[in-house]
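These are the structures in question, set out in turn.
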Structure P
Amino acid sequence: MKHEIIKKVILDQRQVIQDAEIIERDYRFESEANYILVGVRRSGKSTLLYKKAKELVSQGVDWDQICYVNFEDDRLMEFQVTDFDDLLESAHEFTEKKIYYFFDEIQNIDHWEHFARRLADYKERVYITGSNAKMLSREMEARLGGRYLSKTIMPFSFGEVLDYKRIPHDSKALLMTSSSGQIQGACKEYLHTGGLPESLSFKNKREYLQNIYDKVLLGDVIARNKVKNPMGMKLLMKKIAETVMHEVSFTKLAGAVKATGVPFSTDAAILYAGYAEESYLLFRLSNYVAKFSEKENTPRYYFTDNGFLSLFLIDKDAALLENAVADQLHRFYGDEVYYFKSKTTGIDIDFYLPEKKLAIQVAYSLNPDSYNREIKSLVKFAKSSRESIKYYIVTYEEEKRIETEGVTIEVVPLYKFLLLEEL
């Protein structure tokens, strides 16, 4: 590929970094490690690369040592794996010093992993982003040979949204009437529109979210995986949205799609839901006490961002509330999060974190019915457990401590739960 084109891309994209406004995020990187950042589109992966590049410059690195390339640039549409050497040569035309490489959406280039491994073998410092979970498959990790650390980047947490809006949210701010009101107002908006960084600057957030969702679904799922039944795929996502808060079998999902008149099989439901997970639109939780086959076949699905889920739901704030809690737990604890549902004991816990010794229920409000249901499950769970466990109920706005039958339960409003530094 022509060096002049590559150099122009590097210079133009370097200017984008220099002009970018960086919002501090809750991600830290080892200075001597190479990284792959993955996650749903528009979650802020590129901005984290910008941040790292600017940090290096602030530490004395020259801008000519920064080689940032976004492979979604239309000038690189014909770029192939054989062109990577031209890229290296072009970068070295700017400087004789050590170069720091930043490659955005590198999965667009087939067989990119061979080049990434070569750079790591040459002891280069490399940061890579991508929006496809296949980059993190066991096969891919084996090919990279442990040369890169991986981080999953999610949309803004509520705390990061408040930082963006410059709303203070320390312990003092939570106590003050004026700032507490601002925080709660921002939480109401976050519940419905989520935390995609770019959405925060849009007045019509729903239109923006719909555009991004269509791009992710149509681009990252249907086109990339050559989905043969795109209408079935779209309907499946709608049906999954309607199951948030509940476990669901793939057979029932397939039946719900077929009921609309679109041919659809259980195998298709399994396959297409997997595609959505690979593009980071969804994640699943398994039942901690279920048999292996049930764990795989009856997951609870949640959307990576509340904004995406809200596109499907009208007047279902309870589901949005639980999804927001699921996102927060997934953000910090990943695969350590389960749900706990036992047919034998009748215990039904929304979120169980055995490693952290946490049991969490979610209820939009504690009316008499929900109070008895949520408390009953937690008390049963406490009596059956031999460990010391913390118990929470997350509500929309209620806050108190419940002492019952020797069990202490903290009732926490969503805005405070999402700002807890440690559970």
Structure Q
Amino acid sequence: MTTRMSDVSTRVVITGLGIVSPLGCDLQKVWQELCAGRSGIRRIEAFDPAGLPSQIAGQVRGYSARQYVDRQQRKALKVMCRDTLLAIGAARMALEDAGLLSWSEWDRERTGVVFGATMMSSELEELAEAAVACHDEQGRFSLRRWGERSIPTMPPLWMLKYLPNMPACHVSILYDLQGPNNTITMEEAASNLALAEAMRIIQRGDADVMLAGGAESNIHPLRMARLCLLGDISTRNDDPAGACRPFDRDHCGLVAAEGAAAVVLESEAHARRRGARIYAELAGQGATCATKADMSWSVDPTAIAQAMAQALAQATAVPEQVGFYNAHGTAAPAADRAEAAALRQALGQAAERVPVVTLKSHFGSAGTACGALEFVAGVLAVHHRLAPPSAAYEVADPECNLNVVHGRPTELAERSFLTVNFDRVGQCAALFVRGFD
């Protein structure tokens, strides 16, 4: 094993991509669906959503984690929840895409993992008996009954199935990745923060290769109920494909989703040494926290703009060098308007011409996975020199009035993108990616 001194000038490049999404689980298919302007949002199929105000979601269909693990590893799938199962598929695809699994000189002690993840909801069947057993004759919760009657009914490995760090842990175990391992739990900002942390780990010489991304499934009765209670969720159940409309005059709230995406990052020197195909460079990152925010998505635009400015400054890029803006774009009106104001604040006059890509109109809002899904799609856009169109955009909200790509793909004048994700309580994370020559 070799170590190196920290060097912030180290270029960090992207060599592998993996995606498990409502549009498919194959890079080429997902790219084709994006360019065609198709949405992966449908009526929920995983359970009966009839009692919920919002009955639509971006659901991953036809996915089986079994095909992404070796036969002798399949027993581990029994202790993985849906979030983790999605993550291992995306991780396997990214490692294969990067050519690492077939590279005999791969140093796994110098390869680490950082994933964005969050609270994972237990399957109802696993807790039903325990929930009933802990109530007394009057239907009140009893701590004594919980200890005496409920805990013995719980699956022995229940907690290990639902801890947020399980995606990163299982991925590292499956591929014997012995480098730095971490999990970021900052809701929608988590994946971008995970990618930023992976970038810094490589720059400070603690790893040569990092696998970074995010995973989450909101397709669960409890999660959907929580999102409905929080509000700002679309109830356009009669038009699933047109329900998520970021920056549109008729935007009416987010649409829940699930998915996972993973990215292989390497130092430029390491990637060149092994002759890797390089998609692009992760050139800058920024992170802020809005102190004036609440659960209604009323995030301070200045905090979002500051994260963008930090990412551009670290990449030594100016607004005119932004090929397209990879929007957070939840379609919650307050969030869209705050984001539009932030973009104008960060880019100035350039905000009027920069193409805006709204990927949640295709995928839905996959929580901690949204940044990773959108990052992979953004890298594909840079690779193909095209910005994909929105799946549901017609007339601009006058309070947003951005140059949203719609109708058909737009050719990029610059091979680069700026991307931002933020959560309801003000965590903001931005990244800047440029083409690599």
Structure R
Amino acid sequence: MRKYFRELEVLFQNPNSVLTYIDKIEALRENITEPLAITEFVNKVREKVQNEAIRAVIDNDGGMIAMATGSGKSRVAVELAKYYFNPEHDFHAALLVPTEKLRDENWKEEFEKWEARNVWKHTERLCYASASKIGGNEYPIVILDEGHNITELASEFFRDNQIERTVLLTATPPNDPIKVEILNRLNIRLVYQLTLDDAVRLGFVAPYKITVITVPLDNVTKNIPGGNKTNPFMTTESATYAYWNKRVQSCIGDQTPQGKAKMKFAILGRMQFIYKIPSKTTVIKFLLDKVIPKKDRTIIFCGNIEQAEQVCPTFYHSKSTSVAYDDFKAERINRLSCVKAINEGHNFPGIDSGIIGQLNSKEKDLVQRIGRLIRFRPGHEAHLYIVISESTQDEKWLENATENLDQSKIEYIRIDNFKKRFV
């Protein structure tokens, strides 16, 4: 078995990037069967890739690192922070992140893990929302964690401070025109990229499969409030969607300020309804009751707080405490439902499966959610279930979100046919 490690070392002598001979590394890894040896092999390849990313940043004096979740972006960032450490500065570095939990907990753990406690003490930690309030400082290095979250307001941080170089970390390079323009203005260019599917081939992250379960709108049960305060009534999912869709269609072509306002209101109303469709909640409950074993560690991504609390007694969202989050991370519980809370940057051990009760059209959000499930461990294959309402905007969002994923990993099945598997 050690011969495969020797062959790997020979491959490493190649002056070209590891990413140019992924197929050879994959072939070697597939010959190894002992779990500990597989882990050792994968770790050697991962370290090689991380070192390539570090060198790419140094050679370019900054830049964007786009690496799949689980490939080790955090280590890359910490090693770069150590490399550029200058104790003469009050703040050696600045770290910008999307959330307070990432700022105060997750990244502190990463700096400690990679033996950089002293660097952490000299690093200013900021959320994107408050970065524009900081000015007049000098930073040898600024690290943008989940850098696709950068905004026009946050970019003022670069105007008001003296920054020698910037490192942007992401699993999903921004393609939104506004964000692309911001990055161009800040001269942040892609210097190293490892895609999700290439990370799977290298063994950094577990293979995954996606089951898309399509659910017809209920046209019988009148469980959706309709009308107004003076004339309230209950109606069906199908009738409610038809109502909002008709309002959207009626605004098409009206370019007046009033027409644009009506269109915005109608689109928002349709979206909010889709996020709350009861039949999708029923399917999530079925998955948790009949399909996913209770011993499996599972994350449920919900469309709203009500749904999150209905499907799982342990939840985490903007109005909850972090008790369930902490219990899930510590492996004291096996299920956690959430709402717009743990798409990115949160690392949980041993996740087996996930459910997306509501997605949007952004590929980055789907990739980030997949990333929560695919932390490498020998023999693990992640399974993600996506619940979609048929003949609604949900289908278009799904098409956009999965456009660049490996379609061979995705199965589409109607809920009635899916249930037959578990009778």
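Only the coordinates and a few stated rules stand behind these numbers; no lab work does. These figures come from a predicted structure and were not determined experimentally. Cβ atoms are built from the backbone, for glycine too; each structure is taken alone.
Figure out for me which of the structures P, Q, R the number 20.0 belongs to, where mean count of other Cβ atoms within 10 Å over residues 66-73 was derived from the coordinates. Please report the intermediate quantities before stating the final value.
On the way: P: 20.0; Q: 12.5; R: 23.9.
Of the options listed, only P reproduces it.
So relative contact order in percent (Cα under 8 Å, 6 or more apart), computed for just one structure, reads 16; which one of P, Q, R is that? Each step should come with its number before you reach the end.
Values: P: 13; Q: 24; R: 16.
Clearly, the read-out refers to R.
Between structures P, Q, R, where is distance in nm of label points 7 Å out along Cα→Cβ at positions 386 and 402 highest?
Values: P: 2.8; Q: 2.2; R: 0.5.
Once distance in nm of label points 7 Å out along Cα→Cβ at positions 386 and 402 is tallied for P, Q, R, the winner is P.
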